[in-house]
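Take a look at the structures below.
Every read-out reported here was derived from the displayed coordinates using simple, explicitly stated rules and does not represent laboratory data. Computed from a predicted model, the values in this text were never measured in an experiment. Cβ atoms are built from the backbone, for glycine too; each structure is taken alone.
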Structure I
């Protein structure tokens, strides 16, 4: 019981920062447990202090070290991707009616770093994809979607269709906001929580024409090595569109294409054909599943 109480206290401390408060506690618990396995002696020290004095434990350097490390890990995974003003997302989503949905969606795309970077290029991105797949998708599955779902109206224009849009993400709050967005904008969509390194059952239950994995595989591989292969094998789709950044988050360093050698080897091993294109600071692979 004491262990659980201490872990819950740590989780609360970890996600108290504004950019992390929306993260699913179960996911944070998993990251915390992984760190505790690596730093057993450190956690034992915190446990002993917690037994002696719960209030003073929170101020101890050991407690703070654990919280700081896990928080840093979460920021690397996705916390850094929210842009200034992201706390206005709920207000904007609630303001949507059918007549202004595309305009408000455009504003929402500015509130996440990845979608903000793509903002001037979304039309080109989806035009490229449409030319390469040569089909009008009925269902799009977007895994680890971030705020990409708010680009739905660009998808609709490029694909010349109104596909069902199914998305998943680690943020409980974002999942709820997407549900409200689909309802207000009258989009046939569905959003659900997912940790792609733990359970992909819900994702594999979706039969899609295209599956987006935008800037997702690096984080997935970092958390669970070789898990990308399982995703590419088991997701029920005709095409994947996988993207990787070509610049670091700060934009100061170029990420060499050779860093993706593991991905090319994976596609070769699976015998999946692909085409690629680059736009701004992102490289895209349109992968045809056999």
Structure II
């Protein structure tokens, strides 16, 4: 029984790490820019691909860091791309979905159909025994990366002028603009941060996750479900909802794998019917 519980918790923990920053990146980007990024999973996968390439050249830690740093360039480009193609939220939604498809095509062109991972390098970090189960240290390092990214977001939003501007634009973009805040620059910065935390999470996840074609869409399903369950405007709610979705998915995989996606859809439908604004929705704030 103890072995089953440990296996369940490890599986839950790893999947939670996989979707947390993608969900949070989507929620944060939408909150500030009003862009619902259906290509958020693409940037998670991009981080994993880049880390898998860089790590074999410059080492595991530096490879993950380099992949995260490289993603910074995509934030402003993403914002400009969406704003150029779509003026309404619906048009922007289509633009981000098109980006998802473009990303898949580029991944196939550049990386092919193979699996990319840094798992063999991460094995060198060793493991620790917990109640008879070997837990790789890479899982702990992944948790440390997630905690660092959450701390970065909190400090930026709560303790800096840039964070103050982002919260102001989130609450009322027109009023923020009237007060002299450059809403466009804030949108560029928010897009960069949303993509950074997602790509950094993908890079860290390469220590246990194999990256291949189609993963962008798979991650998107769970991340979007977390937004619906948590409340799209509530970052803390999205964090809690990511844990809920991870627990439901893990339980389904352990008990009846064929119902993995069905279980997620049932949770989403139940929330939409009973709490359309999300289980954890409250007055939306970024910090």
Structure III
């Protein structure tokens, strides 16, 4: 005979503790912390930038770039910004990712996009006649930076539209102004295209270097900036991510161009221009201040777990 509980009379039912996890999340000891992969990728891009700069004309001069002295001076200025500004931002973004901070993605996009933009010039500019180790290593770094940019974009989109309503119009117009600034640097050349106006003399011996920048600026940066401005003005889930992406990139490129000019002046380059350095340095400071205004609200938000 069995009782309603299913046990025989005279026997006690023994309840043994379950060996499995109880209700609620129970991460195993081997579960990776949130953001570890993202942080590792940030560190890899940072390490690659340092290696590229150390092997270049900035330190060891192991990479034989077939450039004239002016372009070499510009590379030195570019690598100074890479080491002392871009690399630290990559590492900070990685640390934020490990902590689950929402600013990790937006902060990482600028350095990753800057790296990809720069490496196109590094690989195409020299017009190598043969395969060289430098081009292969820079290709690897280019791919890593693109992967990081896509991942950073994805993390930024997941934050939703965080743009304050009162600033949407101002931010959108500011992005249009940034695109106009880039376009203005090529205005005279574009206007003189029917008359075959020559490219700047400093690039006469490195034409591929110049045209790669031309293509990236007018074919990617300007349209991307205008598209971001439209997204910000209209609002939506891509608006904030677009704003962070464009502002993060613009916060890095003007300082690199200003650094190029400073190195040219310091090394008595024949194409150096002190007034141009002053203008570009002022622009770099303004863009950096704008970036601080845009990114600062992210650091007041709570950490995320996804």
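For the read-out mean count of other Cβ atoms within 10 Å over residues 47-54, a value of 13.6 was computed from one structure; give its label from I, II, III.
On the way: I: 13.6; II: 25.8; III: 18.5.
Checking each candidate, the match is I.
Suppose helix-only ellipticity at 222 nm (-39500 (n - 2.57) for each DSSP H run of 4 or more, over all residues; to 500) works out to -20000; of I, II, III, which structure was it derived from? Could you put the intermediate results ahead of the total?
Numbers: I: -14500; II: -25500; III: -20000.
This figure was derived from III.
Work out which structure the value 1.07 belongs to, where Cα Rg over 2.2 N^0.38 Å was derived from one of I, II, III. Kindly include the intermediate steps, with their values, before the conclusion.
On the way: I: 1.07; II: 0.99; III: 1.33.
It traces back to I.
With mean projected area of the Cα convex hull in nm², for residues 111-238 alone computed per structure, which member of I, II, III shows the largest figure?
Working: I: 7.5; II: 10.7; III: 9.7.
With respect to mean projected area of the Cα convex hull in nm², for residues 111-238 alone, the highest-scoring structure among I, II, III is II.
Going by relative contact order in percent (Cα under 8 Å, 6 or more apart), which of structures I, II, III comes out largest? Don't jump to the answer; show the numbers that get you there.
Values: I: 14; II: 33; III: 24.
The structure with the largest value is II.
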